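Some structures are shown below for you to check.
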Structure I
C-alpha cells in the first residue's frame with residue numbers, strides 16, 4: 001500500500017498531473033460536454049463507455065463500473081502496484097521519489113512462499129548455468145545466437161543431472177514439504193521428494209508483475225519425447241493469464257504504439273536479440289479473453305506474427321476472432337516457408353523482419369487466404385462453401401470500407417455479382433444478432449428511501465466539506481455498517497488534512513480494503529454535482545427518521561414481551577416521545 005509515502009506527498013503527486021492527459025496517452029478520448037469519453041480498457045468494450053472527469057480528476061465506466069483516480073487507472077491498465085503507479089506519476093510530474101520495489105509479493109500474501117521458492121529457484125538455475133557443468137548448455141545457446149547478455153536478461157538457467165539438487169537447496173531454506181510440492185517444482189515418489197526438472201535449459205516464465213511463477217525446461221544434449229516441459233498450473237501460475245515477456249515489453253509497446261504477438265518464447269527472445277523489444281508470446285496456447293484484454297491495453301495497434309505453417313495460420317485465425325470480440329482489429333504478419341519468427345530472423349535478419357512489420361496483411365485479406373486454403377474454387381460446391389464462409393466472417397466486421405473492399409475482391413474471385421453478395425451479407429446479419437445469447441442484467445433490489453439518502457449523503461461528503469460538517473454536527477448514524485465506516489473515514493480524512501478531494505480520498509482509501517468496494521459503488525452513483533444544502537438536510541432527516549422508526553419498533557417489541565407494568569409505561573412514554581421527534 002502507501003505506508004512508505006506520506007499522504008501529503010501522494011496528494012501532491014496526483015495534483016501535479018491531469019488525469020485527462022494521462023488516460024489519453026493510453027486510450028483515445030473524445031470531449032463531450034465537460035467530460036471526456038473513451039473505450040473502457042477494463043472490459044470487452046466496443047463503444048465509448050468510460051468517462052473521465054477533469055473537475056473531479058476521476059474516471060468511471062458506466063458499463064463495468066471500473067472507477068478511480070489516475071493511480072487506479074495506471075495500476076489496472078499496467079497491472080502494477082499502487083506504489084509503482086505513484087512512482088510513474090511522480091516521474092511524469094518530475095517529482096523525486098526514491099523508493100525501491102520488491103519482486104516478491106507482500107508479506108501478507110498467502111502465496112508468499114511460492115513466489116519466494118520460484119525466485120530462489122530461478123537464481124539457483126542461473127548459478128548452475130555459469131558453473132563448469134553449464135558449459136555444454138551455454139555452447140548450445142551460443143550456437144542458437146543467444147549470448148551471455150541475453151542469458152542474463154532473460155534469467156536463463158540450467159537444471160543438472162542430480163535429481164535432488166534443487167530440492168536440497170530449497171529444503172535448507174526451511175520451506176515446508178507442502179509448499180515445495182505445491183510449487184510444482186518438486187515431486188514425491190517411492191524414492192522420496194525429487195526435482196521435476198533434470199538436465200534442461202530453464203527459461204523462467206513471469207507473471208504480469210514480472211515475478212517468476214513457472215519454468216519451461218528445454219532438452220539440449222539428448223533426445224526426448226518432450227522437447228519442452230512446462231510448469232503445471234499452480235496457485236500462482238495460470239497459463240491463461242500469462243503473456244510471456246509482458247513485463248519487459250509493456251513500456252516499449254506503449255512507446256512504439258504497437259505490440260507484436262508471437263507463439264513461443266524463443267521467437268520473443270530472438271526478436272529481442274536484434275533490438276525488437278515490443279514483443280510478447282502466447283506460449284503456444286489459444287488466446288483467452290483475459291489475455292486478449294491485457295493485449296488490448298498494451299498498445300493501440302496489435303500485430304500477430306505466429307508460425308508460418310498451417311497450425312500457425314489456425315492459431316492466428318483463433319486469436320483474430322478473440323481480439324475482434326473486444327473491439328481490436330489486429331494486423332497480420334505471415335512468414336514464408338512455414339518458418340517461425342526465430343528462424344526467419346536468423347535467416348533473413350532484422351531489416352527483412354521489419355519490412356514484414358511495415359507491410360502487414362489486414363484481417364479480411366488473411367481470412368480470405370485462410371478460408372481458400374486447400375479449396376478448389378473451380379468446383380461449385382467448394383466455391384459456395386468458400387463464399388458462405390467469407391460472408392460469415394464479414395458479418396463480424398464493422399468497418400464499412402473494409403467490407404466493401406472485401407466484397408469486391410470476393411466478387412472478382414467468385415464471378416458472383418457484388419449486389420448479390422451484399423444481399424447475402426445483409427440477410428446473414430439478423431441471424432448473427434439473433435444467435436447471440438442476450439444476457440439479461442440482474443435486476444437490482446430497489447433501495448428504500450433511507451438507503452438512497454445514506455448513499456447520496458456520502459457522495460456529497462466526498463465533494464464538499466460543508467456536507468461533512470453537517471454529517472458531524474448532526475451526529476448522523478447510518479444504518480449500513482460499511483457505509484457507516486466509509487462516512488467515518490471521510491470525516492476523519494477531512495479533519496486530518498483540513499480538505500476533501502474525491503480523487504485524493506480514493507488514494508487514501510487504498511489503505512482500507514473494507515471500504516474500497518463500498519467507495520467504488522458510491523463513485524458510480526449518477527448524481528448531479530451541484531450541491532443543494534436543502535436536499536442534504538432532507539437526506540439527514542430521512543436517515544434520522546429511519547433511526548427513530550427502528551427504535552420505535554425495538555421498544556414496541558419490548559413492550560409486547562415484558563410483564564412489568566411500570567416498565568411498560570416507561571416504554572410507552574418513550575415511544576410517544578420518539579413519535580413526536582419523528583414529526584419534527
Structure II
C-alpha cells in the first residue's frame with residue numbers, strides 16, 4: 001500500500017474529493033476471476049475465489065436529500081454544501097456514470113463466511129457451499145485518504161451483487177434512518193464504530209417488506225408493507241470482517257483452490273495494513289504478524305463489547321460476519337438500546353439468548369475463536385506458533401473479564417471493582433426493573449438518598465417498602481466506597497461518572513416517530529435526534545430533557561416494532 005500523505009485541504013467539490021482517491025483493496029488484492037469487466041454483475045452466483053467482485057451500484061430513482069452528518073463532515077474537512085450538490089448526491093445515490101477522474105465507476109462487494117456463536121454454517125448460502133454469502137446490498141464505491149487517514153465509503157442499499165441471494169439489494173427508509181442516526185450516536189458515546197456520511201431517499205422507488213400490524217404484540221411479521229428505498233453511506237477505515245477471514249481460512253484449510261493459502265495470507269496482511277499498521281511492526285515475519293494481530297484484535301474486541309454494555313447497547317445479531325476485524329461496531333440491523341434492565345435483553349426476535357445484552361462477552365469470545373481458527377492455516381507448519389495462538393485464544397475470557405470489571409467500576413465511580421456491591425446491584429436492578437440509562441445517570445449525581453434514583457424504577461417498585469429499604473442500604477454501602485467526602489471530591493467524581501454514563505441513548509421508541517414522520521416528508525425529528533444524540537452526555541434544554549430523558553412509557557412495552565423487531569431491511 002502506498003505511504004499515506006497528509007492533507008488538510010477543505011473539500012468543497014466532488015473534484016476535490018476525487019483527488020484523494022486511493023483504492024488499496026482493489027489495487028492490492030485479487031479480483032474474482034469470473035467477474036465481468038464492466039461491473040454488471042447483479043445476479044446471484046457462486047464466487048469461488050478472489051477477495052472482491054467488481055460491481056456497479058444501482059442508483060435509486062429520483063433521489064432526495066434527507067440528512068448528512070455535520071459532525072463527520074467537519075472531521076473530514078467536507079463543506080456542508082457538498083451534501084446537497086448535484087454530483088455528490090448522484091455519486092452517493094449509486095449513480096457512477098458521470099464521476100470525475102480518478103474516481104472509478106465500478107465499486108466492489110466482498111464475500112464472507114457465516115458463523116453463528118462459533119459454529120460454521122453453509123445452509124444460508126443458496127448453493128449450500130458458502131460461495132454465495134457476502135455483501136448482498138452493500139457496495140463500496142470509494143477509498144480515500146483524507147487528513148492522513150484512509151476511509152472506505154460504502155453504500156448500504158446500493159443494489160444487487162452476486163451475493164444478493166435473490167433479494168432486491170435495497171434498504172428501506174426506515175432502517176436507513178436507524179443506521180444513519182445510530183452510527184453517529186455511537187461515535188458521540190465514545191464507542192468505536194463505523195460512521196454515517198449521508199442519507200438520501202427515493203421519491204418514487206418502493207419495495208415490499210414484511211412488517212407488523214399497528215400496535216401488534218406479534219413476534220413475527222404479519223403483513224407485507226410498501227416502503228420507500230433509501231441509501232445511507234457508511235464509512236470506516238475498512239469493512240473487513242471476521243467472516244471474511246473465516247472464508248479464506250476455510251478455503252485454505254480445505255485447499256479449495258490453488259491460490260487459497262496465498263489469498264488468506266494476502267487478506268491478513270491487508271487487514272494489518274488497513275487497521276493495525278500503527279501498532280504491528282512491518283518488519284515482523286508473517287507468523288509474528290499473525291500472532292500480533294490476534295493479540296491486538298483481542299484487546300479491541302473486548303474493549304468494544306465492554307463499551308457496548310457501558311452505554312446499554314445490544315448488537316442483537318453478533319455473527320462473525322457482523323463483527324468488524326478492526327474492532328468497531330458494524331452493521332446496525334437488529335440493534336437496540338436497553339430500556340428496562342434485563343441481562344437477557346434481546347431486541348431481535350431471531351437472536352436468542354446467545355446474543356442477548358449481558359451475553360455479548362461470550363458471543364465476542366466465540367467470534368474471536370473463529371478469528372483465530374482462520375489464522376491457523378498460516379501457522380500450521382510451526383507448532384510453537386500454533387500453541388501461542390491457542391494461548392491467545394484461550395486468554396480472551398481473562399481479557400474480557402478485566403475490561404468488564406473496569407467498566408462496571410467506572411460506571412459506579414469506584415477506583416477498584418467490588419464484586420459484592422456489584423452482585424447486589426444486579427440483583428436489585430433486576431428485582432426492581434430499573435431503567436438502565438436513567439439509573440446510572442441519576443447515580444452520577446451522587447444522591448444523598450434514593451429519591452432521585454426511584455425515577456428510574458418501572459412499575460410499583462417505588463411503593464414497595466422492602467425494596468426501598470434494600471436500595472437505601474445499597475446506596476449507603478456504595479457511598480462508603482466512593483471518594484465523596486468533601487464537596488470538591490464529590491463534584492469531581494460526579495463529573496467523571498457523567499462522562500461514563502450517558503444521559504441520552506437512541507431508544508427505539510424515539511426512532512419510530514422519526515421515521516414515521518420522515519415517510520410523510522417531515523424530517524424535523526431526524527434533525528432533532530441528530531442534535532441530541534450526538535451530544536449524549538450534555539445537559540440540553542428542559543424541553544429536550546422532558547422529551548428524551550424519561551423511562552419508556554408502559555404502553556410501548558411488548559409492542560412489535562418498538563420493543564422488538566424481526567428485521568430491519
Which structure, out of I, II, was semi-axes √(5λ) of the Cα gyration tensor in Å, for residues 425-464 alone calculated from, if the result is 15, 11, 9?
II
Comparing I, II, where is mean count of other Cβ atoms within 10 Å over residues 89-96 highest?
II
Per volume of the Cα convex hull per residue in Å³, for residues 17-176 alone, the highest-valued of structures I, II:
I
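Assuming -0.53, -0.86, -1.08 is log10 I(q)/I(0) by the Debye sum over Cα atoms at q = 0.10, 0.13, 0.15 Å⁻¹, for residues 145-328 alone as calculated from a single structure, say which of I, II it is.
Traced to structure II.
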Here helix-only ellipticity at 222 nm (-39500 (n - 2.57) for each DSSP H run of 4 or more, over all residues; to 500) was calculated and came to -16500; which of the structures I, II was it taken from?
I
Once distance in nm of label points 7 Å out along Cα→Cβ at positions 201 and 473 is calculated for all of I, II, which comes out largest?
I
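Please state which of the structures I, II yields 0.98 when Cα Rg over 2.2 N^0.38 Å is computed from it. Working shown, then result.
Details: I: 1.23; II: 0.98.
Structure II accounts for this read-out.
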Out of I, II, which one gives 14 for relative contact order in percent (Cα under 8 Å, 6 or more apart) as computed from the coordinates?
II
Taking distance in nm of label points 7 Å out along Cα→Cβ at positions 97 and 457 as the criterion, which structure among I, II has the greatest value?
II
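Since every read-out is calculated from the coordinates, none of them should be taken as a lab result. The model shown is predicted, which means the values in this text are computed figures rather than measured ones. Cβ atoms are built from the backbone, for glycine too; each structure is taken alone.
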